[in-house]
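A.B. asks: There are structures below to look over.
Just so it is clear, none of the values below were taken in a lab; they were calculated from the coordinates. Everything quoted here is computed from the prediction, not taken from an experiment. Cβ atoms are built from the backbone, for glycine too; each structure is taken alone.
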Structure 1
Amino acid sequence: MLFGKLRPYLRKSVLVDKDGICSTDILVFRATEKCIPEFICLLTHTDEFVGHAKATTSGVQHPRTSWSGLREFKLHVPPIPEQRKIVGVLGAVQRAMEQQERLLALTAELKKALMHKLFTEGLRGEPQKQTEIGPVPESWEVGMIDDVAKIQSGGTPTRDVSEHWHGGTIPWVKTGEIDYCTIQTTEERITPVGLANSAARLFPAGTLLMAMYGQGVTRGRVAILGIEATTNQACASITPHDESRVSSRFLYYFLEYHYENLRKLGHGANQRNMNAALIRGFPVGFPSGSEQAEIVSALSAFDAKQQIHQRKHTTLTALFRTLLHQLMTAQLRVHDLDLSELETTTQG
């Protein structure tokens, strides 16, 4: 039995190995002698099937697909042995994707544990002293962000003026792009005219950014500019007065660790926004420059490991989508695949 959840904005189906009762939001598929259940489950994830489900959906307030529309969907049905091979190939890719997801989660947990130890005990496991944001190593200096860095915000050129945006070459960062990363590209760009006629500022590569507004988990996140770029007014730039005293990279990790404390700064009825004044008054603890460098090096190693797993997961996801489309539409047959090459791709 296959329960397929087929609302037009979803792409979810699951195999079940026991009888059960489902709600009216779920359509139930039973495989015939011509198909194995796993093959049908994969079919429901294809762009073609989802596109057909959307096209045959009715209703405005609560749109839903129906059996009558889905019965018209035409599919390629290979022999059962080939179906099993298709399921096996795509299953191998899925398992490799899941492995990378597990490794990403494990690396994130290990990094979180290391951050807690480093920012509360330092490199030497020293005694602690209490601050407004919790314990910090006893030898660390404590102050406000305003004591060690300059805070600025950006601006948005008027969108009604095409000269501000059309043909833009200057990267323009939005809060959604600030996500514990090094920003190398942006979704939008502005023109020199837009820069000159707005509150936007051009910040150099290496600038630390924080999202002051944003839905969900965005507010309070930080990122580092890997390029020269401007930002909108919802982004705060944090530029240390003296990199030898407090470095941008150290602040990046310190603020990442204190994400939850930063979010408590926000205010507002519907959306708790932050502002430059609140950020300036946020406490920061920091050690000597050499200890900062060691902490940054240790945490950067975890980031590099996460990036490797993320790249592998992205590659495997693209491979899965390509193989799913080509195998389920008979553009590619299993016997045409170089399975030894596929095995190499899915390892690690």
Structure 2
Amino acid sequence: MTGPMTGYDKIVAHSFGDPDVLQIEHCDRLPEPGKGEVRVRVEAAGVGYTDTILRRGRYHLYKNGLPLTPGYDMVGVIDKLDAGVEGFKVGDRVADMPVHGAYSQYMLSPAADLIRVPMAVDPAAAVEVPLMGVTAWQMLTRCVSLSRDATILVVGASGAVGRLLVQLGRHLGLKIIGTSSAAKLGLVESLGATAIDYRRGDLREAILTASSGRGVDAAFDAVGGESWETSWAALAEGGALVGYGMQDFLDSGAPGAEAARSLQQFNTTWNEDGASDGTNRRTTFYDINVRRGQLPDEYRADAEHLLGLIAEGKFVPAPPEILRLDRVIEAHRRVAGGDLQQRLVIAP
């Protein structure tokens, strides 16, 4: 027989750097909930691009220093809770977006941050919601106003957020053009989008052709730099470019001044251009953490709505590849390699 659990395992990095800095460490005692906290037995922790820049020490929102336990989003079951916590009980399945800490068998979370997950929803499906799902849904429904027959461009449509933008866009009745590498065009098409190789020299012209020559009503682009320029140029009159990352700058290690100049152009210059040339094109930059901090009730409502769609079978996230905690180094290498066809989920 196995005795009661007296400890737990988690991933810890004692320095920033390559995936090899990630190590499994055993803690002799389970963490005890403080005021307003619950202890969660983690069932699923998503592995995404943001986790890799957190590990590299390049994520602007992380201020806690080292040692670091990555893990941006998670789903689990409440194992213990502070006596003052109301609205939850031991055994409830919950989701959270803690930004770090989810690569662990157990973790503490403020009860106020938790989203209730229907028990019928599989944890591996539910973990698509706190970060990736809400990001896609809010960009589609909160950042822009689109009619059911609108056409959108999803840059990087084979990526974690890109796939959900395509799926949820289809759910909303949108026509979708998605860019990806040549190897993933089939994946993008299988999701219901018109797929275009982003390496084409005539990319803008290909996007315009796919949109019957009028351009797209909205473009969603996390790459930055030249990619933003192409997306901006592909907008129809009255169209909106939604940026939600600057992957090019993070991956290249370009100086911060270059990123600042690009953001200045994105946030100010292009909006002025769209107003002055009569096209009424505009840009908006989406940051889920900023928006959640400002509008927590909106975040909760959107997360619960998506979990409800999953429970009802109206939105079915693609099945992820599930890995054990001891394969986290491999997972980070694969995310950095960019050859994934599905999301990776750690099941601690």
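A.B. asks: One of 1, 2 was used to calculate mean count of other Cβ atoms within 10 Å over residues 176-183, giving 17.5; which?
C.D. replies: Computing mean count of other Cβ atoms within 10 Å over residues 176-183 on every structure in 1, 2 gives 17.5 only for 1.
A.B. asks: Then there is this: Tell me which structure, out of 1, 2, gives 10, 33, 37, 19, 1 once P(r) over Cα pairs in 10 Å bins from 0, in percent, for residues 168-311 alone is calculated.
C.D. replies: Computed on structure 2.
A.B. asks: In addition: Please state which of the structures 1, 2 yields 1.1 when distance in nm of label points 7 Å out along Cα→Cβ at positions 16 and 256 is computed from it.
C.D. replies: Here the read-out was taken from 2.
A.B. asks: Moving to a separate point now. 73, 54, 41 is what came out when Cα extents along the principal axes in Å was calculated for one structure; which of 1, 2 is it?
C.D. replies: The read-out was computed on structure 1.
A.B. asks: Additional query: Going by mean count of other Cβ atoms within 10 Å over residues 40-47, which of structures 1, 2 comes out largest?
C.D. replies: Across 1, 2, mean count of other Cβ atoms within 10 Å over residues 40-47 peaks for 2.
A.B. asks: If FRET efficiency 1/(1 + (r/R0)^6) of positions 128 and 280 (r between Cβ atoms, R0 = 25 Å, to 0.05) comes out at 0.50 when worked out from the coordinates, which of 1, 2 was used?
C.D. replies: The correct label is 1.
A.B. asks: Taking FRET efficiency 1/(1 + (r/R0)^6) of positions 96 and 288 (r between Cβ atoms, R0 = 30 Å, to 0.05) for each of 1, 2, which is largest?
C.D. replies: Checked 1, 2; max of FRET efficiency 1/(1 + (r/R0)^6) of positions 96 and 288 (r between Cβ atoms, R0 = 30 Å, to 0.05) sits with 2.
A.B. asks: Assuming -12500 is helix-only ellipticity at 222 nm (-39500 (n - 2.57) for each DSSP H run of 4 or more, over all residues; to 500) as calculated from a single structure, say which of 1, 2 it is.
C.D. replies: Going label by label, the one that fits is 1.
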